[in-house]
Structure I
Amino acid sequence: MSSHFTAREPEQSPQQIRKCLALSDQELRAQCVVDTHRIGGPGGQHRNKTESAVRLFHRASGLTVTGQERRSQHQNAANALSRLREAIAVRFRVPLRVCHVWPESVRIHARRLKVSENNSAYFDVIAIALDALEAFSGSPQEAAAFLDVTTSSLVRFLADHDLAWREANQIRAKFGQPALKP
């Protein structure tokens, strides 16, 4: 999933913003200023004639995301909402709870962290993994131990998602550690 977002100063705290990940698409969209517009480029004769591109500005987080790769405004809106969830998960860190609990739809087997992109908690898991990495000064070993998963499955999970991988390495750089290798 390619992702592009821009950000302004958020109106709410990271904790309040992260709660948006639990909202339904309808509730999250209601928090946004929605703008539709025409887009150029390839895509057939109808693409330039309809306002199929969707731009969402999420006031609480200050994030703006777009969906424009489809001819359907409905599909582009769904893509933009997914990008908004992704941007919130990657951008906003919150302190870890003393005792970690995975979202209900996440099942950890043999300490392996595997979560499908279709899982409603997928972006929550990305956020939690990055929160743990930040809390443990960029150490994937300590973050994995806290999350009760193997280090290799945590690193593999982050490596499978481009933005999360970049953020993980930025967290490590902030603490003077070298970039992780996939």
Structure II
Amino acid sequence: MTTFLEEVNRRIDGVPIQRCYHCRKCTAGCPIAFAMEYNPNKIIRMIQNGKKADVLNSSTIWLCASCETCVTRCPNDVDIARMMDVLREMAIEERVDIREKNILKFHEAFLSSVKMGGRINEPFMIANYKLKSGDYFSDVGMGLSMLMKGKLSLFSPRTKDIKAVKKIFNETKA
């Protein structure tokens, strides 16, 4: 039987998280650590201790911005951002009741936009997210301001090789 640690390491397919010696540089550099239920260092410790349910049910894995500051600070090159991606995938696969539902809805809207045109189509992505989240009007003023200042385009460019994008999504079953 595969342990939680072994499963995470297999799916990361890189530096095993056992290489972490808990120097906490990842946590010190994380811009989101203040909002996390468990800091990145604690998540690694929990994985090492087999606390799968606690990790997959935590809001921390959804709050990670994947900015990779933790990765650049890690003296052992542990890819914590990739680890968080793997943990989110595992939570979805195991149908965990996700506490940060709007983050997942944003993620789905983002991928749907990329899948459609190979790039982010901001108006489509925003509309898709708003429909999924049910939060229709909370930031309309900001959106209109961005549109008026030219920071938001109604039409986004499409990639030249949309077939290659579709192939990537088909091969990864995303």
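Summary of values
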read-out	value
Structure from which 0.35 was derived, FRET efficiency 1/(1 + (r/R0)^6) of positions 99 and 163 (r between Cβ atoms, R0 = 25 Å, to 0.05), options I, II	I
Which of I, II yields -12000 [helix-only ellipticity at 222 nm (-39500 (n - 2.57) for each DSSP H run of 4 or more, over all residues; to 500), calculated]	I
Source structure (of I, II) for distance in nm of label points 7 Å out along Cα→Cβ at positions 27 and 51, computed value 2.8	I
Which of I, II leads on Rg/Rh (Cα atoms, Kirkwood Rh), for residues 19-122 alone, largest value	I
Distance in nm of label points 7 Å out along Cα→Cβ at positions 35 and 67 - structure with the largest value, from I, II	I
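Readers should treat all values here as calculations from the given coordinates under stated rules, not as data from a laboratory. Small disclaimer: the values here were computed from a predicted structure and weren't measured. Cβ atoms are built from the backbone, for glycine too; each structure is taken alone.
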